[in-house]
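Structures incoming, each one as structure tokens.
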Structure P
Amino acid sequence: MLTFILRRILTAVPTLLLISLVIFFLVDLAPGSPASEIPLTVPAEVRAKILESMGVNDPVYVRYFLWLKQFVWVEPLNFFDYLFGTTFAEGQQRIISYQTRSPVFDLIVQRIPQTMTVIGTAYLVGILIALPIGIYSAYRQYSWFDQAGTFFAMVGFSVPTFFTGVLLIIIFAVKLQWFPSIYDTTLKVTDWASFLKQVRQMALPVAVLALFNAASISRYMRSSMLDNLGQDYVRTARAKGMSERTVVLQHVLRNSLIPVVTVIALGIPSIFGGAIITEQVFKVNGLGAALIGAIHANDLPMVQTLTFIFAILIVTFNLIADILYGILDPRIRYA
């Protein structure tokens, strides 16, 4: 297992370098320029100095290597200084946002709590809903519960989140006035009343995303359970006199979770990436909203950094899913 992990990590390094190269050059070569955000009333010489301070006049390969150095060396050092009070990154040039002229990673750290609170909760709720529905739907195939679960999954997966979000706002925020339609990012939870207010404003965006996540995961869970319920080892376990609960929960469920783990693990990076559309609908000031704002403002460092972070998370959770395979299925062994 250790050899497999080390081999995968060594493979991931050149993969991520190639991804970083593609991301940087695609974003850099895309239409638009930070100069378009400078007011036309600014004199030409001042405009030239602003662009020079941004480094946009440097050759593209220079900007790439400088950005990569800041990403993999300067920013981790800065985080280490923040944790332990050291000064290793003092004087080092950091990745600066064109839009705010402040460090990109500082802006990301400010947005992460909002994204993790809303999107993370929605993903967890979606998993907790999806697994029982998928398990019981497979065990009671073609029952009324299975038919209802299929309908639930079809609706949740087919209807786009922007439509579901607007529909819930109209019903529960405008008509019934049970929940607010706009997420208050300035709210601080300090007592029971503020906690309840936080729960109320999270209810609609969490419901929208949990429905979407649960729809896909429940179908994977059901399909995997059905594949394993017909296997020979299940009939053998029943012939030995094992209880149905033991057969389903200890034998069938464990093997059925293997493909589902991949779906869940690969969906976790979307938590950090934020649900861009849902964050726009409910005005959640998270990473998804930051990415959209950066694209509109031609804030290339912010777009490049956020996109590369998402790529790192995807590669990382691919590795985690592979490791979990060996834990869930003893038949899988890594050389």
Structure Q
Amino acid sequence: MIGYIIAIVVVALIFDFINGFHDSANSIATVVATRVLNPLQAVVWAAFFNFAAMFTIGTAVAKTVGSGMIDVDIVDPNVVFGGLLGAIIWNLITWYRGLPSSSSHALIGGYAGAAVAKAGFAAIVWGMKWVLTLSFIVLSPIIGMFLGMSLMILVAWLFKQAHPGRVNRYFRYAQLFSSAAFAYSHGANDAQKTMGIIMGLLVATKMLFVNETGWLRHFYVQGPDHIPYWVQVSAYTMISLGTLFGGWRIVHTMGSRVTRLRPVGGFCAETGGALSILLATRFGIPVSTTHTITGSIVGVGATFRARAVRWDVAGRIVWAWILTIPASGLMAAISYLLLAALVKM
């Protein structure tokens, strides 16, 4: 059983890597589309700031995912593994289709789907954390759109007398800071979701490790509020490595197919997205970085002309958002039932 648990931790970290591969493309899409950095430079830049978040951000989001949404008494290794498989399958489908769906909501939907498959809807801890998480599926792109549009209007007013070429040159440098801020916010929120899943597993199986010595003693935890340092370092490392390997199909969708961006627009979109995500992270809300940056890009593109936005592409993205939780939940439920038949707890 201990070997099975270790294998699930490895799968969770693989999911974290896929999250970086899938979602962190959002961190670099605008800076690549505006040609401020080439793709290789951009992924290294984003990966560094993904990891940097570990040293300054708390673990409120990890605690929400680990103990605030699913009844911890029904969690077992098969529930965690089933949830991870459901999320991974959905992420790979949307990656193949080039759709920037939410890895965050795929993980939450998968975790919930596996828990429901085991114990019915009583497994869900209905409360404010679910209300906030589900609300921010709608609110995060709206907040991102509002902030992106507001920043674009403010910048246009401040630089209305400046030559467009000079404005673009200035914001080519400014966009380095905005892309760093967005990558930082992505690492701060998304790496914690994997931390929360691993903590759910460790809390559910802690009695197996209570008397262990050597390196296995690090798998013993007192409770969901005590997140081992190795869990934090592993989660941030894997999401950063995922960023380094990129997700170029999604970069193309986010950076050029929704709307055409100049450096000034990229700066406003990234800054608006980063502010939205950091605010949610501060209150322990697991939001979608994908939803938020998409809303910011749409807000920037629609500031002066609604026709600047490719609404057909945006519509496909919205459908992916709507389907993510139920689709990943269904896949996770099937995965759990198969695991339960093969692995007896």
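For the reader, a short list of remarks on this structure follows.
- Read-out semi-axes √(5λ) of the Cα gyration tensor in Å, for residues 169-240 alone, computed value 37, 11, 7, structure in P, Q: Q
- Among P, Q, which structure scores highest (criterion: relative contact order in percent (Cα under 8 Å, 6 or more apart)): Q
- Structure from which -24500 was derived, helix-only ellipticity at 222 nm (-39500 (n - 2.57) for each DSSP H run of 4 or more, over all residues; to 500), options P, Q: Q
- Between structures P, Q, the calculation of distance in nm of label points 7 Å out along Cα→Cβ at positions 57 and 281 yields its largest number for P.
- Source structure (of P, Q) for mean projected area of the Cα convex hull in nm², computed value 16.2: Q
Read-outs throughout are calculated quantities, based only on the coordinates presented, and are distinct from any laboratory measurement. What you are looking at is a predicted structure, and each value in this text was computed from that prediction instead of being measured. Cβ atoms are built from the backbone, for glycine too; each structure is taken alone.
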